[in-house]
Structure 1
Amino acid sequence: MNEHDSMPCRVLGELRQELQKAVIGQQIVIDGVLIALIAGGHVLIEGVPGLGKTLLVRALARCFGGDFSRIQFTPDLMPSDVTGHAVFEPQSAQFSLRRGPVFTHLLLADEINRAPAKTQAALLEVMQERQVTLEGETLPVPQPFLVMATQNPIEQEGTYSLPEAELDRFMFMLRMDYPQAEEEVALVRKVTRSSRADMLEVTDLRQLLQPQDMLALQKIASEMPLDDQVLDYAVRLVRATREWPGLLLGAGPRASIALVSGGRAHALLRGGDYVLPDDIKACAPAVLRHRIRLSAKLEIEGLDVEAVLGQLLDQVPAPRQ
């Protein structure tokens, strides 16, 4: 790395601090979303309502000057409500294309599991292809492009589970938990001082980056030096899920790619000069938790996905640093 490479680290540190002003607590989630954005991936966030998921995306859009859209997924949402559609204009007697909310930099797909499979598939196709085909015309979405989808883990009535193949499109799955007691006190104090009594403002956050700056950071992260032993470690972690006792479903090659991309972005975020095994290890739970399935036997024994991943990370040997 050259002498200018301390600048990305400084800018990312400032970005992280700005987001912490808006989203109190939730440090792991903030870092996870930043890492996914730097790595060019998408994020699925699981958490009960009211923990600040929408606020986080609004704050991020504010800080890097990108466009922000939100789609509230409902059972009657159609694919064209996501991607856009052709509209007949009587004056010109021609069809014009009306672009949908996916034509943005940051897209919040709220409660994605409330929409039927064909609507979910329309979004997931854009996530993968970074483009939309409308009336035979292929239109790229703006870059960088991050989808942050949310789902409520408790309320299952009227929801449609995301199939494994669709879950695999998300680089990370993050869990947003209730804040700590002192964080909740700080949150309530700050919100009740706000002019909008039920939510925090993002208007006072500083704009630190333009979309092209984020693309430059993505390029720097993609070129972060990575030793072959660290690459091998990432692949071994993913392959271990395929034969781990009690796992019905292991992670595929897309998880290995996500783990290496995430490790590079994590190294850049912490200000490192190269990727360490710890960078890979730090990203592993978010990369793997939505890509594996436990057997009924493990669930009866009281183990959950986090416990099994903890065992796996402890037992798969990391290269010495």
Structure 2
Amino acid sequence: MNASSPGRIVLLTTSHRVAPGLLSWPAWQALRGADRVLCADGAHPQLPYLREAGVRVDEAGPDAQELVASCAGGRTVVVVATGEGEPRLTDGLARLAGSGRVSMPDLELLPASYDLPGARLLDLVQVMDRIRAECPWSSRQTHEGLAKYGLEEAYELVEAIEEGDRDELREELGDVLLQVVFHARIAEEDETEPFSIDDVAGGIVTKLIHRHPHVFGDATASTPEEVKEHWLRTKAEEKRRASVTDGVPLGQPGLALAAKLASRARTAGIEVPLPRGEGVGYELLALAARAEEQGVDPEAALRVAARAYRDAIRATEA
């Protein structure tokens, strides 16, 4: 220890989305090599694990000047940051350093644990838990009552995609994600067949792995067509449906329904003449089937035309 050295301050940050005690090796080295370890929050989730590992932690929250003084003589002080990140302390240190009147210790920001991709989903689950328990409206919702919102949010997502609005796209994706988490939270309360968001995520992970043997297995696929072939084959093995129309939701918009049925028949190699009848419905059916055969989404195409019609109406009104 150099008596003339101003010392060293290490601000140790952790993520509440990572299990307490799972710290990086540089963090453990800093903690074990420090002359003093401080934490202003006596209920910090890391404290029991640090103490169990033999690290002495003083529950103290000195101001910037006191902290700098405690480093005199070349001492190293590690500050275990609270959830707010110690803004009062860091602002104070910045002011001291800017004054030019204080011999400042070396300052180091050391992340001790990192969020993995998708970690913020844990925040959403926690928020949803609390809302479900404490909100008078959310606590009374059912799958049936929320169904209409799922449709609305899906349509708003499609609109954001078609408009090319990135900010809206991000927001609408969040609204759709909320519907998934909300339904999963309600499902936890089912007395006969409960399931959770982890069951939902686990199910789709298993499905994705099984339907991508060219990624997770020995199969090969070099074109989108080959990928689709793998997908359809594994899906058929999973579902074992009696008809290619099984699983097509009849409640979806009519053009999308017609196109989906035409796609199922064409993919299965079934040649079925379109039913003939009087009225606009049969004409729309023929148009939807033709669009699907040409690789055009009839719903999207009609929305484009409808927007042009809307703009024409507004232009006329103006």
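Quick note: the coordinates plus some simple rules give every number you see, no bench work behind them. Because the structure is predicted, anything quoted here is derived from the model rather than measured. Cβ atoms are built from the backbone, for glycine too; each structure is taken alone.
As an exercise: FRET efficiency 1/(1 + (r/R0)^6) of positions 96 and 120 (r between Cβ atoms, R0 = 25 Å, to 0.05), calculated from one structure in 1, 2, equals 0.15. Which structure is it? It would help to have the intermediate numbers written out before the result.
Working: 1: 0.40; 2: 0.15.
Structure of origin is 2.
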> Hey, distance in nm of label points 7 Å out along Cα→Cβ at positions 160 and 184 derived from one of 1, 2 reads 3.5; which structure?
Replying inline: 1
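One of 1, 2 was used to compute relative contact order in percent (Cα under 8 Å, 6 or more apart), and the answer was 22. Which one was it?
Source structure for this number: 1.
Using percent of Cα pairs over 33 Å apart for the comparison, can you identify which of 1, 2 gives the largest number? It would help to have the intermediate numbers written out before the result.
Values: 1: 29; 2: 55.
Biggest value here belongs to 2.
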> With helix-only ellipticity at 222 nm (-39500 (n - 2.57) for each DSSP H run of 4 or more, over all residues; to 500) derived from the coordinates and found to be -17500, which of 1, 2 does the value describe?
Replying inline: 2
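So if we calculate mean count of other Cβ atoms within 10 Å over residues 8-15 for every structure here (1, 2), which label has the highest result?
Values: 1: 16.8; 2: 21.1.
Comparing 1, 2 by mean count of other Cβ atoms within 10 Å over residues 8-15, the maximum is at 2.
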> When distance in nm of label points 7 Å out along Cα→Cβ at positions 24 and 296 is calculated for each of the structures 1, 2, which structure yields the highest value?
Replying inline: 2
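For structures 1, 2, calculate distance in nm of label points 7 Å out along Cα→Cβ at positions 16 and 224 and state which one comes out highest. Display every interim value, and only then the final one.
Details: 1: 1.1; 2: 4.3.
Max of distance in nm of label points 7 Å out along Cα→Cβ at positions 16 and 224: 2.
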>> Can you rank 1, 2 by FRET efficiency 1/(1 + (r/R0)^6) of positions 32 and 208 (r between Cβ atoms, R0 = 41 Å, to 0.05) and just name the one with the largest value?
In response: 1
